[in-house]
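A.B. asks: Given below, in the form of structure tokens, are the structures.
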Structure 1
Amino acid sequence: MDIDIEQCRENDKIKEIISGSGLPIKYIKLLLRLSDGIYINGVNYNVKIEDNIVSVILISSKPENRTGVFRTGALTNIFYRVREIEKEHEEIKTETRASGNLIELRIHLQ
């Protein structure tokens with residue numbers, strides 16, 4: 001996946017990707033809330049949606065903007081939100097992958 005750093009800094013562009021994904025409204029609303037949570041916690045990220053799998057790539061915490069460097073509190077808040085989504089919606093399964101300096105949250109929508 002090519003990472004467009006400018007896109008990562010513009011939450012509105014990521015929201016456009018989510019809104020135009022063709023997913024059911026229920027999932028779009030959940031993903032938009034997650035997107036807001038990531039943005040509020042000051043994390044640069046990108047989103048990729050293919051079929052029923054959403055990949056959220058966490059890149060770095062602001063203001064450092066050094067790839068692979070995250071603030072612990074920000075990651076804790078993001079993972080808490082993901083856990084809550086999974087608990088409230090049994091049809092959603094998540095997994096986390098670390099690859100190089102990036103963290104990928106994979107959200108499987110069934």
Structure 2
Amino acid sequence: MSGPIESSGEIEIYCHPARSSGRGTVPFFDEIRPGDRLSLVFVPSETSVPPYSLKVFSPSGANILDTLVRDPPTGAPQSPPPIEFVVSAPGVYRIEIRTLTGRQRGDAKIRVG
């Protein structure tokens with residue numbers, strides 16, 4: 001893992017601090033610290049059909065974000081704004097994105113601290 005985020009699956013996940021100038025699908029390699037507000041975008045495959053289930057889990061396993069996304073924030077000019085959340089403790093956060101049909105998914109782990 002070369003940066004603070006490791007992503008796998010058919011749905012690509014990008015995450016970076018909201019304070020950074022990057023928006024969209026540019027990989028972020030600096031350290032993420034507790035208290036940072038993170039922006040999350042994801043790029044589904046072309047055959048993927050919305051809506052998407054998005055879940056974010058804290059290092060303790062608590063679900064800190066559970067939502068249904070109808071229009072994915074891809075980072076493209078006409079896409080919705082990134083989804084934001086705050087990481088409050090050091091450790092590894094898990095992100096799960098799945099189509100409601102369950103056929104396509106993306107998983108990511110973010111190292112904080």
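A.B. asks: Suppose distance in nm of label points 7 Å out along Cα→Cβ at positions 13 and 85 works out to 0.8; of 1, 2, which structure was it derived from?
C.D. replies: Details: 1: 2.0; 2: 0.8.
Checking each candidate, the match is 2.
A.B. asks: If you rank structures 1, 2 by distance in nm of label points 7 Å out along Cα→Cβ at positions 53 and 77, which sits at the top with the largest value?
C.D. replies: On the way: 1: 3.0; 2: 3.6.
Ranking 1, 2 on distance in nm of label points 7 Å out along Cα→Cβ at positions 53 and 77, first place is 2.
A.B. asks: Assuming 33 is relative contact order in percent (Cα under 8 Å, 6 or more apart) as calculated from a single structure, say which of 1, 2 it is. Could the numbers behind the result be given before it?
C.D. replies: Details: 1: 23; 2: 33.
Matching structure: 2.
A.B. asks: While we're on this one: One of 1, 2 was used to compute helix-only ellipticity at 222 nm (-39500 (n - 2.57) for each DSSP H run of 4 or more, over all residues; to 500), and the answer was 0. Which one was it? Numbers along the way, then the final one.
C.D. replies: On the way: 1: -13000; 2: 0.
Label of the originating structure: 2.
Throughout, read-outs are computed from the coordinates displayed, never taken from laboratory work. None of the values given here were measured: they were computed from a predicted structure. Cβ atoms are built from the backbone, for glycine too; each structure is taken alone.
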